[in-house]
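Asker: As structure tokens, here come the structures.
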Structure P
Amino acid sequence: MASSRRCSKPSCTKPAVATLTYVYSDCTAVLGPLATYAEPHCYDLCQAHSERLTAPRGWEVVRLQPDPDALRPSSDDLEALADAVREAGRAKESTTSVPDAVPPGTLEVTRKGHLRVLRDAGA
């Protein structure tokens, strides 16, 4: 899905690829991957403007680079998914394999759908 967000720099119409936030208390500008959604106190920047970004004197620029391997599903994620599917299959098997038996000493008088009326056999 293409991003419809544009660079926040005036007169720039290029698509945004990074998000800039400021931590005023630490005098730090943080430039990272494009945020999931637009925040009012963040600035979306295109590739060119994000590469040329500078901060005021005395400020530090922190550039966060996403790890491409971290974006892929890990083997732990895949194993957890497989275990969940197996467990769901076992639960389904155990509920369908239980016979619809009447407990000893009782008689089934009538049934409507999944509901049964049971009576004591001695009565």
Structure Q
Amino acid sequence: MPSLACLEYLATVDMEDVPDDLSIIGLDIPEHSVARVSLDELPEDWREVPAPESTRAFGDARLARGRSLAIAVPSVVLPTEDPTIEWNVVINPTHADFAMIKTSEPNKIDLSRFFSGEN
């Protein structure tokens, strides 16, 4: 979901570091290729900022198993177990089905005008 992607991104960067050519693309990933990760599977400290090493280790272990093209994980900013609410999707670029992902054309987005204090 583009709105959650923007929110997650903005939660991790300083506004002066946002590039002028920031773009977003849509991805079409086969639903059967996405494994949903529940809150109880995540490390206890998964919501800490900055992201703790345990979350990288969790992702690396999932990547090494190679079972799923992608995993859906709860948002750090808006965590929920409700599958009808936006989740983050982490893609395994080494998975055999990676080429099945379809992408849209990039769409330039300008977030600076909303957060610069200027109109």
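Each value in this text was obtained by applying a stated rule to the coordinates, not by laboratory testing. If you're wondering where the values come from, they're calculated on a predicted model, not measured in any experiment. Cβ atoms are built from the backbone, for glycine too; each structure is taken alone.
Asker: Please state which of the structures P, Q yields 0.90 when FRET efficiency 1/(1 + (r/R0)^6) of positions 26 and 74 (r between Cβ atoms, R0 = 30 Å, to 0.05) is computed from it. The partial results should precede the final answer.
Answerer: Values: P: 0.40; Q: 0.90.
It traces back to Q.
Asker: Where does the value 5.8 come from, among P, Q, when distance in nm of label points 7 Å out along Cα→Cβ at positions 10 and 82 is the thing being computed? Mind dumping the intermediate values first?
Answerer: On the way: P: 5.8; Q: 2.1.
Derived from the structure labelled P.
Asker: -8000 is what came out when helix-only ellipticity at 222 nm (-39500 (n - 2.57) for each DSSP H run of 4 or more, over all residues; to 500) was calculated for one structure; which of P, Q is it? Can you show the working numbers first?
Answerer: Details: P: -8000; Q: -6000.
Of the options listed, only P reproduces it.
Asker: Given a computed value of 10, 22, 16, 11, 10, 9, 10, 9, 3, 0 for P(r) over Cα pairs in 10 Å bins from 0, in percent, which structure among P, Q does it belong to? Before the final figure, lay out the partial values.
Answerer: Working: P: 10, 22, 16, 11, 10, 9, 10, 9, 3, 0; Q: 11, 37, 37, 13, 1.
Only structure P yields this read-out.
Asker: Could you tell me which structure in P, Q was used to calculate relative contact order in percent (Cα under 8 Å, 6 or more apart) as 17?
Answerer: On the way: P: 17; Q: 38.
Structure of origin is P.
Asker: On mean count of other Cβ atoms within 10 Å over residues 18-25, which of the structures labelled P, Q is highest?
Answerer: Numbers: P: 15.0; Q: 10.9.
Going through P, Q one by one, mean count of other Cβ atoms within 10 Å over residues 18-25 is largest in P.
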